[in-house]
Structure P
Amino acid sequence: MPTIYKIFRDSEFQPLLAKGRTDGAPVDLADGFIHLSTGDQVRETAAKHFNGEDGLHLLALDADSLGDALEWEPSRGGALFPHLYRALHLDDLLWHKPLPLEEGTHNFSGLL
C-alpha cells in the first residue's frame, strides 16, 4: 500500500470537509487533475509551492485504492508524480493532519 500525499491550504481543505469531495486547488483545476506527491517528493513540493505558508494540511492517501484514476506522469526532472484524474473524496483519505511551519520550514516529523 504505497502512501501518497496532498497538501492543501486551509481554504482548499475546508470545502473537502464540508462537501466530502473536491476537484482540488486552483492549480489542480487549471491542469485538469489533482497533483499528489510521494513521500520522497512531498518535502520538495512543500518548499517549492508552499514556501513559508502556514495553515497547511497534509493529506495521506493509499495509491492502490485510487485505481485507474491515478496516473504516474513525468514532472520535475523527469520524476514520476501521481496525478488523480477524478475528484478527491474524503473517504479516499487515510488521514489528514496539520502541516506545521516552524522557523519558516514545514516540519514533517512524525507525519511521514
Structure Q
Amino acid sequence: MAVKLTERAAQEVRRFQTEHNFDESMVLRIGVAGGGCSGFNYTLNFDTDFDEKADSKYDCHGVSVVVDKKSALYLDGTTVDWHESLEKQGFTFENPNAVKSCGCGSSFQA
C-alpha cells in the first residue's frame, strides 16, 4: 500500500503551490516525527529533494507525494484528506496503523 491523497486534498495542495508560485519540481513530503501528545506527529512539507534509495514516490491526482522509508512504516495505507468547516480547516489523516490518536488529530500512537 501507499500514502494517498484524496482528490480534495490534492486540489488544496495544487492551490497552495500556485498561490505561492512554487516550482513544479516541488514535491509534497509526508512523514512522521517524534512528539505530540500521542507519540508521533504528522508532517507535511514541500521539498525539492527526492532520494530513490531513502524515499518512496507516489502520484496522487497530479501531486507528487514523497515519503521517507522510515515514515512509510507508520503511514502505510494512510489517506490524507482536506477538511473545511466553520470550526476548522486543514489536512486530516486516516491512518490504519494508529492505535490511538489525540483530539486535535495531528498526533498518533502506533
Structure R
Amino acid sequence: MTAPQSPAPITPVETIRKALTGYRVLAWATGIWLIALCYEMVMKYAFQDDSLGWIAVVHGWVYFVYLLFTANLAVKVRWPIAKTVGILLAGTIPLVGIIVEHFQTQNIKEQFGL
C-alpha cells in the first residue's frame, strides 16, 4: 500500500515576505494616488480646473499594478477568492486600502511567522 501523496508544497516564507512587501508598497501608493484623484475631481468639478487630469492616468496605472501584486500575494498565501476580491476592491475607496493592508499584514505575519 502506498502512502497518500502530500498536497502541493507550501510557498517558501521568503517568497511570501517579498510578495507581502510588494503588496504593502502598492497598497500605500494606491491609497495616496486615490486621495490625489479625489483632490483632482474636486478641482475639476468645483473649480473647473482641468490642469490635473494626469492624476487619473497615474492612479489608474498604479491601481492596475496593485491588482497584480495583490493577486500574487493571494495566490502565495492561498486566500479564498471572496477575500481576494474584497481586498482588490478595497483599493477603490480612499484610505480603506491602507487600513485593510494594515490588518492583512498583521494576519500574514502572525500566520507565517514573518
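The numbers here are math on the coordinates, done by the rules we state, and not lab data. Computed from a predicted model, the values in this text were never measured in an experiment. Cβ atoms are built from the backbone, for glycine too; each structure is taken alone.
Some points to look at:
- Of the structures P, Q, R, the one that -0.60, -1.52, -1.65 was derived from, the read-out being log10 I(q)/I(0) by the Debye sum over Cα atoms at q = 0.15, 0.23, 0.24 Å⁻¹: P
- Distance in nm of label points 7 Å out along Cα→Cβ at positions 13 and 61 from the coordinates reads 3.7; which among P, Q, R: R
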